[in-house]
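Heads up, there are several structures right after this.
What follows is calculated from the coordinates using simple rules that are stated; it is not laboratory data. Computed from a predicted model, the values in this text were never measured in an experiment. Cβ atoms are built from the backbone, for glycine too; each structure is taken alone.
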Structure I
Amino acid sequence: MEAHIIRKKFLEYFGAHGHAIVPSSSLIPDDPSVLLTTAGMQQFKKYYTGEADPYTTIHPLLRAPLGHPNAVSVQKSFRTSDIDEVGDETHLTFFQMLGNFSFGGYFKKEAIAMAHEFMTKTLGLEISYVTIFRGNDQVPKDEESRMLWNAHGVTDIREEGVEDVFWGPTGTSGPCGPTTEIYCKNGRGNDVEIWNIVFNEFFFPGSREELLSGASGKKLERMQTPGVDTGMGLERLSMIAQKTGTIFETDLFAPFIELLPVELSDRQKCIIIDHVRAAAFLLADGVRPSNKGAGYILRRLIRRASVYEHLNNIPVHVFDAILHDIVHEYGEFYSELLCENEAIRTEFLAERKKFGNTMTQGIKAFSAIALARENGAHGESLSGEEAFNLYQSFGFPREVMRDLCRDNSIAFDDAGFEEAVKHHQEISRAGQEKKFGGHGLLLDTGELKAADERELAIVTRLHTATHLLHAALRKVLGLDVRQDGSDITVERTRFDFTFPRKMTPEEIAEVERLVNGAIAGDFQVTKKDMAYEDALRSGALHFFKEKYPAEVHVYTIADPKSGEVFSKEFCGGPHVAHTGEIGAFRIAKEESSSAGVRRIRGVVSGS
């Protein structure tokens with residue numbers, strides 16, 4: 001049975017059994033406690049906690065209430081914890097999670113009955129065994145689920161502990177409870193977990209790590225209305241239905257793997273296809289390669305695939321063909337892939353090209369290290385310091401270095417690498433405090449960079465010029481313009497801002513005119529410490545992605561003659577005292593940074 005038919009049958013079955021069919025939410029979650037969407041229940045979290053009502057609350061994807069106390073979805077999901085496991089029978093980074101959910105509409109009896117019927121009747125599959133929660137000092141053994149499975153003729157029922165069959169919460173707090181899991185045999189006769197059915201009976205006011213450790217002292221709180229949250233990976237289910245030995249032999253992957261040269265190892269093929277597929281979905285949801293957050297996850301995927309492309313001399317057109325086929329094959333169900341097709345290809349190829357400039361040198365550097373190991377020098381492992389140098393100098397993510405070590409029979413010193421990263425961060429933090437008296441910039445994507453007093457004077461001028469630039473952009477392009485990141489070095493300021501199109505030459509000239517007018521007017525720059533809420537009420541601009549303390553610094557740039565305010569922003573400093581110190585400002589380049597975000601590189605005279 002083809003994967004797209006399984007997906008269709010799942011939605012149809014639960015739709016016919018009183019579930020609202022809800023589209024997948026984005027891989028970028030509304031929940032700030034998680035980096036990426038890891039499970040189907042995340043978009044329904046407020047229904048479990050009672051913050052949303054399925055009959056009255058407008059669901060943002062449906063633009064209407066659910067109309068049912070139950071929902072079903074095929075959710076785009078991503079788990080970074082599995083990145084080093086990719087290449088085995090069952091692990092992926094991106095996957096499609098089939099899930100049915102109830103927010104008080106039904107509980108264990110109905111959930112188990114529907115799961116059994118869908119698996120054995122709708123799909124015609126045989127259940128190998130199921131698991132139930134064995135209980136602990138807070139929650140009793142799940143004897144009810146045992147009785148219900150027995151009633152459906154399932155007799156192989158195994159008890160497991162809280163680490164395996166007690167799920168949640170996701171993020172920093174949330175619903176959780178005991179689970180029952182369904183196992184089936186794959187094409188090799190191995191038992192594989194297919195479906196996890198969670199009975200959300202409790203709310204835990206902490207993370208899963210705190211729940212498992214018990215060290216926080218926080219206790220489970222019984223929920224007023226228990227619910228059901230299930231998750232079943234389409235990739236694993238397809239492996240069972242299609243009787244293959246691995247998920248990569250299913251029709252979700254096999255056509256793309258066939259495009260790769262036969263000389264590659266199976267593991268390399270699986271990593272490449274998984275990572276290219278995952279990158280396409282992240283790009284479609286607006287993620288762009290960067291050095292932090294979801295953008296760094298994306299960068300790691302593209303770079304790891306690119307290393308294998310380079311090492312195996314794979315022709316450039318092969319990756320292009322794989323990306324094209326993935327977008328069009330999956331785009332039939334996930335239309336955003338087709339809508340963002342051009343952006344996906346452009347961003348993927350741009351990152352691959354950018355990394356290619358240093359990748360060759362990095363691989364040569366690693367080869368020299370490997371050769372030294374063959375000659376008996378420097379021990380048998382890649383030291384933490386050597387790994388950090390590869391990471392810092394050539395942009396090699398950790399898993400790339402692990403791959404290179406594995407392929408060359410060299411051990412990778414994980415602990416040493418962690419220590420080297422920590423040591424570097426401490427040095428950077430100490431240097432920042434020395435340069436700016438302990439007050440770093442409150443910016444999300446960068447910081448002032450200066451090696452000495454001379455450079456500090458230059459970046460300070462550029463920093464104040466950046467505030468003028470932000471204000472001028474809003475005057476010329478409209479008040480929807482907002483800062484989306486900033487990075488200032490001794491050579492230039494780089495400023496990202498929200499705007500949907502390329503600026504015209506006339507707009508660029510007008511922005512320059514306004515900035516230089518403020519500089520020529522020698523406007524005064526003043527700092528005032530204010531309570532965060534007072535600063536907001538004052539109208540000071542701030543960076544929405546940043547978390548601010550209770551008291552903030554607000555810098556105001558105003559005409560001393562008229563008193564008219566040109567710029568007013570939250571900021572950590574430093575700044576010049578008068579704009580006349582800046583010198584002439586010029587926009588060196590205006591370009592796209594990511595979807596809906598433009599980037600300006602500006603310079604000042606003498607920088």
Structure II
Amino acid sequence: MSDVVPSIDLVCLGRAGVDFYADQIGARLEDVSSLSKYIGGSSTNIACCSSRMGLSTALITRVGNEHMGQFIREQLQREGVDTRNVLTDPDRLTALVVLGIKDQDTFPLIFYRENCADMAISVDDLDADLISNAKALLITGTHFSTESIYKTSKAALAIARKAGVKTAIDIDYRPVLWGLTSKGDGETRFIANDAVSKHLQGILSEFDLIVGTEEEIHIAGGSTDTLTALKTIREISSGVIVLKRGPFGATVFDGPIPESIDDGTTVKGVQVEVLNVLGAGDAFVSGFLRGWLNDEGYEQALRYANACGALVVSRHGCTPAMPTREELDYFLDNAQSIPRPDVDTELNYLHRVTTRASSWDSVLIHAFDHRQQLEVMADEAGVTREHISALKDLLFKATEQVTETKQIQGQAGFLCDGIYGQRVLNAATGTGTWIARPVEQPKTRPLLFEHGASIGSLIHSWPREHIIKCLFFYSVNDSEDIRLQQEQRMLELYQACCQTGHEMLLEIIPPPEDTLDVGDSVCRSAERVYDLGIRPDWWKVPCMSRAHAEQLEQLIDQRAPHCQGIVVLGLDAPIDELGAGFKAFAGLQRVKGFAVGRSIFGEASKAWLSGSINDEELVAQVAANYVKVIDLWQAR
């Protein structure tokens with residue numbers, strides 16, 4: 001373990017698993033036909049949501065030595081959670097959970113946690129420096145439910161208390177995880193049990209913060225009368241008690257328990273339409289911790305907590321549903337006018353763009369998603385179109401070669417289609433490369449989508465990291481009939497991307513008959529796109545004047561400040577001419593790079609298809625051209 005440990009706001013110890021959420025809302029779990037995969041488990045949810053709240057967080061747990069365990073670790077890292085104490089168990093599998101959403105009151109739930117990895121955390125796993133340098137240690141109740149995990153959690157508490165670290169418990173009572181129900185009954189939220197109550201009461205004195213729902217306060221206090229249970233807890237612990245009261249809000253008790261629950265520090269809840277209650281309590285805890293650890297007072301902490309919980313109950317999933325700090329603050333400022341967070345356009349946009357898996361400071365894109373142009377080349381060369389797939393393999397090889405020789409990992413990317421380039425997409429996916437793929441039928445106007453009309457069904461089957469690229473030959477001066485059809489296609493694509501979580505790259509090229517200057521046309525088109533309520537993650541635009549490039553950047557700053565950026569296309573221009581066009585974009589922060597295709601591969605591909613050059617010569621020529629374009633871009 002590292003000798004130098006930076007201070008951290010929150011360390012969470014406890015559950016880490018993979019949730020499989022039913023996609024079909026209203027169906028019995030028996031009838032569900034597809035499920036979405038998320039990371040989950042109360043401690044994991046709290047660590048991730050607290051990170052989104054701006055707290056530096058770490059997780060202490062174990063995962064299995066398999067794909068699900070690696071998925072948890074990688075996703076935690078994407079969420080900004082410190083994973084140095086997320087250990088791999090060589091003998092146990094990662095915990096799994098299967099959940100359904102039948103209605104507002106029925107959530108069939110099965111825990112697959114038999115001898116799972118996260119329940120095998122040992123005392124030897126604990127990083128004392130990590131815990132000692134934190135502001136707070138949070139442990140969930142499940143991690144006191146067996147003898148071995150009880151011992152580990154107690155050891156972590158001892159380290160924290162010796163170092164003066166605040167301690168918190170989310171009671172997180174699941175009767176099935178205490179062996180009180182049948183193994184398949186994860187839905188039952190409360191069963192009174194004296195043994196569990198006494199067990200919990202044996203540890204409550206060691207916590208500065210105790211958080212629970214009314215049912216969880218009942219089990220901790222050994223009474224189904226909430227006030228009696230609270231008084232019992234207070235006899236044991238002087239810690240702050242936070243009572244979660246669902247739609248009624250929440251109440252804090254710091255000091256003696258009053259004769260009326262409402263006499264505690266109470267903040268009413270935010271009223272929303274409930275889709276899924278699972279994970280809302282974890283979001284609540286994270287919101288409260290934001291206020292508590294930042295010394296903002298109980299009322300503000302409760303405002304954060306209630307709003308976090310309200311947002312999550314309106315969404316699908318646990319960890320992915322957790323709000324970010326920016327969207328939470330927006331929601332708090334506008335809650336009275338947002339009765340349905342799940343359908344509020346601005347809130348959903350903020351959630352989408354502030355939870356992105358990646359951002360890019362620079363992208364140097366080799367675009368070889370061409371289909372029609374390469375088909376013409378193959379036909380003219382007198383070879384079958386099967387050669388196009390082999391050609392794209394070689395173009396990708398050249399891209400990889402330049403990525404290595406120029407050391408542009410983290411900047412290199414490519415555009416490729418799935419018709420002729422599926423092998424390329426398969427090979428590159430998961431490597432951290434910027435990848436985009438087209439959805440349009442080439443040169444159709446009004447645009448048609450490839451593979452049929454259901455664009456949502458098409459991209460749902462594509463990896464989430466693939467950016468959805470669509471080229472529109474579009475101008476605000478188009479005839480009304482064509483313009484409206486084009487705009488309808490844009491809306492369909494944007495809504496599909498919002499639904500699936502893919503980023504969208506919108507490429508706008510003025511049609512040949514457009515009378516406007518290229519830059520003027522593109523800027524007007526972009527403004528119209530924003531007026532339609534479409535906020536692309538990426539723009540791909542032709543070279544234009546400096547004045548129009550600045551105008552486009554200003555428009556994005558005003559209308560969509562979370563836009564990932566602009567990439568500049570080549571339109572088959574000679575490489576030497578690209579340098580002059582690139583200079584118009586110098587120093588503009590929104591302009592992240594280029595996406596150039598035929599200027600790089602065109603002539604070499606014609607020669608290869610005709611048999612004039614071999615594979616090695618093709619790769620060498622394409623690589624050399626790619627390097628020239630990179631050098632021109634970097635010298636602009």
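In terms of distance in nm of label points 7 Å out along Cα→Cβ at positions 141 and 173, the structure with the greatest value among I, II is I.
Looking across I, II, the calculation of distance in nm of label points 7 Å out along Cα→Cβ at positions 117 and 317 that yields 2.0 traces back to II.
For distance in nm of label points 7 Å out along Cα→Cβ at positions 37 and 581, which structure out of I, II has the highest calculated value? Don't skip to the end; give the middle numbers.
On the way: I: 4.9; II: 4.1.
Max of distance in nm of label points 7 Å out along Cα→Cβ at positions 37 and 581: I.
Assuming 47, 31, 24 is semi-axes √(5λ) of the Cα gyration tensor in Å as calculated from a single structure, say which of I, II it is. The read-out comes from structure I. When distance in nm of label points 7 Å out along Cα→Cβ at positions 53 and 501 is computed across structures I, II, the figure 2.2 traces back to II. In this comparison of I, II, the computed figure 6.6 for distance in nm of label points 7 Å out along Cα→Cβ at positions 133 and 517 is attributed to I.
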